[in-house]
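Participant: I've put the structures underneath this note.
Please treat every number below as a calculation from the coordinates, not as lab data. Note that the structure is predicted; figures quoted are calculated from it, not measured. Cβ atoms are built from the backbone, for glycine too; each structure is taken alone.
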Structure 1
C-alpha cells in the first residue's frame, strides 16, 4: 500500500489486504470497510482475478484534446506578458497570437490561459474624466482614510 501514489490505488490494495488477511470474507463486508459500493469492490476483485495486481493499480492515461496555447507559444506569451508595456486587453493578446504565431485562438481561451493558467492580469488604468477637477481623487482618498 505504501508504494501506491494515489488514494484510489491504495484503497484497491487495502481491499485485497483485508480479503487476504481474513478481516472480511464477503464483498459486502469489503464494501462496508472501504466505503465503496459493493459493485465497485466486485469489479475490482474480478479485475484482480483476471489481470493481476499490476492491472488493478494501473492508472489509465487521460486522453483529451491538446491545449490550444502550449509549448513554445505559451512560453513566448509569458515572456511578452512580463514586458512592462504588455497588452492592453485580451483582444490585443488574441491579435498578437494570430499575427506572431499564426494561431487564431478564441477570446475565451486567451482569457482563461492568461488569467488563470499564467496568473497574469491585464490591468490598465481607467481614463479620468475631463470634467473632474485636478486633485479631486486625492481629496476623496484622504476622506476615506481611517483616522
Structure 2
C-alpha cells in the first residue's frame, strides 16, 4: 500500500506541470516588462546636485523627475510617457529636464529640499526655482502633458 502512495506522489498530473510551467513563463515576462524602459530622446541632465544649480543658467522652466533604479512605476513612466514622441518634443523645447536618482548621495540636498519620499515624483519649477506644479506617483501620458501645459 505504501508503494502505491509513493508512486502516486512521484507523478503529478499533467495539468499541474503545464500550470507551473505557464506560471513561471508569465512571471518571468512580467518581471522583465516591469523593469524594461526603452531609451528616449529627452535631453536629461543628470549632474545637478543642488537647488542653486537648478536655475543657474536657464531661462526655461525645469522639470524634475525623482526616480530610483529599483522603482518599477518610474520605469513604467519612462516606457509609456517619456518615450512618446510628443512628450519628448514638448519637454526638450519647453523645459530643462533633470532626472534625480534619490539613491545617489550627491542628490541628497535636492531630495531633502523638495521633501521627496516617494518615487516617482515629478516637479515643475519656474526659472526662479518656484514650484509651479508637482505629481507624486506614476501618471499617464495625457495627465503628464496636461501638467506640462499649465
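Participant: Here relative contact order in percent (Cα under 8 Å, 6 or more apart) has been calculated and equals 27, so which of 1, 2 was it run on?
Facilitator: Values: 1: 13; 2: 27.
This figure was derived from 2.
Participant: Also, quick follow-up: Computing Cα extents along the principal axes in Å gives 83, 33, 21 for which of 1, 2? Walk me through the numbers before you get to the answer.
Facilitator: On the way: 1: 83, 53, 25; 2: 83, 33, 21.
Going label by label, the one that fits is 2.
Participant: Just checking, which of 1, 2 has the largest value of distance in nm of label points 7 Å out along Cα→Cβ at positions 19 and 131? Walk me through the numbers on the way to the answer.
Facilitator: Working: 1: 7.7; 2: 4.9.
Result for distance in nm of label points 7 Å out along Cα→Cβ at positions 19 and 131 over 1, 2: largest is 1.
Participant: Also, quick follow-up: Using helix-only ellipticity at 222 nm (-39500 (n - 2.57) for each DSSP H run of 4 or more, over all residues; to 500) as the calculated read-out, with -12500 as its value, let me know the right label among 1, 2. Display every interim value, and only then the final one.
Facilitator: Working: 1: -15500; 2: -12500.
Source structure for this number: 2.
Participant: Comparing FRET efficiency 1/(1 + (r/R0)^6) of positions 27 and 99 (r between Cβ atoms, R0 = 35 Å, to 0.05) across 1, 2, which is largest?
Facilitator: That would be structure 2.
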